[in-house]
Structure I
């Protein structure tokens, strides 16, 4: 799926990716960082637990540190932690700063691999215009897609039920890529 997202970027039709994944695979696939909102942060970065603005490039290699007797610490003495959002913590400011305009200007929403159960990110699907088509590529119907096929008034919601990579391949085929 990540290569399809990179293809959307390469063709100039990707506005932004909002991801709850913390693995950095979107960037690894070639999507520029300014087009990715890591809603729950990234396990590939570390921050100071006292001052989160003090971001470190990566977690020190544990093998190179030898026999650790203590957790790694920042130069200020505070513990180093992964740059991820833990339960009860605020989402990154980029989520709040960009999501309103992005959802307002969205002309196609593609949702991939989710249970739509973790808010506020799950609520993004309902923030696009009522005329905006929404595609869900997922193992099961969730959220507004639960009854989309049975609803004769459904004019915008489409569900690909199956594995994400299979849905990505089907999308590429439908687009003639």
Structure II
């Protein structure tokens, strides 16, 4: 009986590992929000990392977060590094591309709790008297990230934070 239970357990583990290995090597997490403001009014809230962190839920989630800004005040080269004791971990973000008033692309590097390099893209598209704002993050899935993504719904977790951030942005931009 013990041999049968062990064999079934091993088959389940191997099947899980094969399933994880077959998951995509890249990911994309994206959320959108319609904001009743022109793109020009919203763009500055993304292109200036000080203003960005006034609505960024990841910066707001850890009261012990230490942030160090460097480079220009806004636009390409503007950078911030953070370190927290809570969920925020440690990392660095830098504006890599800035096209007013439609696009801000950031290079995002996580150091803790897991090392990862991702691309964050904000796009603003006029939609009548409002603007459709899209927050997207893309990157490569390592095997460990595939395991985590199998056990936890990363799209729901991270995408949920994107949705909170976009709601914060909407409230700020619509004042």
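Which of I, II yields 16.6 for mean count of other Cβ atoms within 10 Å over residues 24-31, as computed?
Corresponding structure: I.
Out of I, II, choose the structure whose coordinates give distance in nm of label points 7 Å out along Cα→Cβ at positions 88 and 112 equal to 3.4 when calculated.
Corresponding structure: I.
The value 28 for relative contact order in percent (Cα under 8 Å, 6 or more apart) was derived from one model only; which of I, II is it?
That value comes from structure II.
Out of I, II, which one gives -6500 for helix-only ellipticity at 222 nm (-39500 (n - 2.57) for each DSSP H run of 4 or more, over all residues; to 500) as computed from the coordinates?
Of the options listed, only I reproduces it.
Give the label, chosen from I, II, of the structure having the highest value of FRET efficiency 1/(1 + (r/R0)^6) of positions 128 and 160 (r between Cβ atoms, R0 = 30 Å, to 0.05).
The maximum falls on structure I.
Readers should treat all values here as calculations from the given coordinates under stated rules, not as data from a laboratory. Here the structure is a predicted model, which is why all the values come from computation and not from measurement. Cβ atoms are built from the backbone, for glycine too; each structure is taken alone.
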